Structure 1
Amino acid sequence: MKILIICHKLPYPPKEGGSMAMNMVIEGLINEGHDVKVFALETNKFKLSKDIPKEYKQKTKLETLYVNIGFDPLLAIRSFASNTSYHIRHFHKEEIFNRIEKVLNAETYDIIHFESIFLMSFLDRIKKLSKAKIVVRTHNVEHQIWSEIADSSSNILKRSYLKQVSNSLQKSEVEILNKADQIISISSEDTKKLKQLGVKTLIETIGFGIDVNAETDVSFSNLSIGFIGALNWIPNDEALKWFLESVWPKLSNKFPDLIIEIAGRECPKWLKNYRVQNLNVIGEVESSKDFILKHPIFIAPIKSGSGIKIKVLEALALGRLVICSSKAIEGIPAIHKKHLIIANTVSEYIDAIQFIIENPEKIQAITKNAQDLISQHFNPLKLSKKLSEIFHHLISE
């Protein structure tokens, strides 16, 4: 089967959640024996690495196009005035369509698979160029992030603006998804939400696949906390501000030897300049796996967003104890104190650290249970096979 995968950002290197999710699909479909070509945007935020292996370029037939997608204030004003989605219009550039047209004129594909909705504003024109079935993989319910951020804002003007951003994106999101032949949702929660919004296209849920590393020993005698994620992603920024301002002062006061390290790309200025006891902000790292393995505890205090938190899955698979919010485990069938520890408040974080110190044997059992959970529900080979079967069924209709 010939499959064209269209990505609104680079899938390689697979360091942050979005690129890891894209790369899992790409590698999985290739391993299933499909003829895959990847077209991806290179942007000012995600630049093409000079270190992409030659083998990867060959097997993915990777083709990229550089576009500048920096914030456009004039487009934002026009979008607000016309009640249209800035996020969709932001990617609606003729140079992008022209390259997609060139790719489609060069080859005939059975499936055109979009990683997210953001390049699907060209869909009507693409359908005139190709008879391929249209599949879209949703990493998030995109408008939900903005709705939740708006709800948490105390600034009336900001809240009003963000609500309009969310509402216009929701309208576009539903319209676009209803034009596809198949939707692949990354979590069961997102599948339910999309159906509730009025999406009629058939939806299948396929999560993120990750291998469990069974040889990752961990000691809880010297405690340290790690956080890694895209630091320019608003839910991460929001979560870290809350944690450092509300939780960390009380945690570090009660547990003075406790250390926290924060890693991730695009570190904001406020975080670079943040100075508190036992905090180390190290920015982008070469390997998220190596960073997570440095710390026995991984936190995810996320308060907004949808989809599935891939760094949480990675930490669980690596045998780390995850302390996270209820929001952070959406899409992960984990149970409090069986697979991880759920903490939504300052006192719950303090209780969690105390529990770890007092119950080392129980903590070891929790991390083992978590790895078993990942093996059962997030096996990459099983998920890739399921996706391949969906594609075969789709083109046989």
Structure 2
Amino acid sequence: MRTDEPSVPAGFWMPTEREARLLVQRAGGTPAFVYGRAALRAAVDRVRAASVSGAELYYSLKANPHPGVVTALASLVDGFDVCSTAELETALNAGMPAAKVLFTGPAKTRSEAAAALAAGVAVTVESPGQARLFAEVADGLGVAGRAVVRLNTPYPGRTPGSAPSPNQFGVAAEDLAEVVDVLRDSALSVDGLHLFFGSQYADAGVIGAARRAALERARDVEERFGLKLGLVSVGGGIALPWCAADPDVDWAGLEAASDEPQAWGDDGDRTVVCEYGRAIAGPAGVLLTTVLDVKTVGDRRYVVVDAGLNHLFVAGRLVAGGGRGEPLVRAVGPGRPGAPERAYVTGPLCSQLDVLAEDVPLPQVAAGDTLMFLGVGAYGPTFSPSGFLSRDKAGEIVH
């Protein structure tokens, strides 16, 4: 039985013992998420080097919309991707120009369409009905708008040769002509195409092939419909290896292949966008949590902490189960006397699902000690059922 801790992926921020203890005090106690500015900067540099050469980098706020994180990233990335009016306001308040904000999402209400068009940001169009909605709203507001048509793109398999998977996003090929006609008859210009190919890919060959296919498809659409596109978003797709069983990202392969899909166009009027969320925010976040109790039931050691799936849903059994392996959890400090042992880290909720880490190596700990989960800067509080059992929310600070 292994009792050694799995290695920390390159780029993941891990505060020192002193830093962690001071951050707990600064946050007013635990549970608390802490996001590191230096780690955010390093993550941006890393994904930029692994992106299409010359592409602009957009951050997707759905991964982590904390205002401090978004403000820190506003000067590091080239634009923001938002999926709600709340995210739209966060992006604009962080200082990102409206011309560099893209409002996405498979369904948009009339009020969301109005807010986006009134703010002057570009909007994705994902169906003929959505095209008509934006056309009507733009006409009612008396404003022009920039439409980026999202094309339905089956998600490629995780490894070369594996089968793609269908999804509900974007305009079906048979509906594209109708969407273009509706937009041409409206106050909106067809400014670009959005070809997102999925998330959590580690294989450089799969990512590179998806990028090339996206650019080839964009060129075909532009020629077929006589469009003059200003922007083509080819998504991001780079994985966050949060559990021990997750494959490592082939960063070297991505950097070596970054020049293969050449930048879109050669006249300076077109822009390729690579869009990332978890690959930027994920490595920069840690969750600090206090041990409330330690007990043994049968042959299992349970370490009960004050953080639960209501704070970190991605660690719960509903999401992280299925053999993904050991989440990256560490004790703050060297631990207490005694050899490390395997443990189950569980939360305070009255639910059998509230297991944050199953059968992971931990040093000896006791009530009052602090643990930290690494690589949790993405899909944390806003992805979690924070209202469950009406318990307190976790704190969040940027360091």
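Read-outs throughout are calculated quantities, based only on the coordinates presented, and are distinct from any laboratory measurement. All values derive from a computational prediction rather than experimental measurement. Cβ atoms are built from the backbone, for glycine too; each structure is taken alone.
Ranked by distance in nm of label points 7 Å out along Cα→Cβ at positions 168 and 192, structures 1, 2 are led by 1, which has the greatest value. Sorting 1, 2 by relative contact order in percent (Cα under 8 Å, 6 or more apart) from high to low puts 2 first, with the largest value.
Looking across 1, 2, the calculation of helix-only ellipticity at 222 nm (-39500 (n - 2.57) for each DSSP H run of 4 or more, over all residues; to 500) that yields -8000 traces back to 2. If you line up 1, 2 by percent of Cα pairs over 41 Å apart, the top spot, with the largest value, goes to 2.
With respect to FRET efficiency 1/(1 + (r/R0)^6) of positions 64 and 328 (r between Cβ atoms, R0 = 35 Å, to 0.05), the largest value across structures 1, 2 is given by 2.
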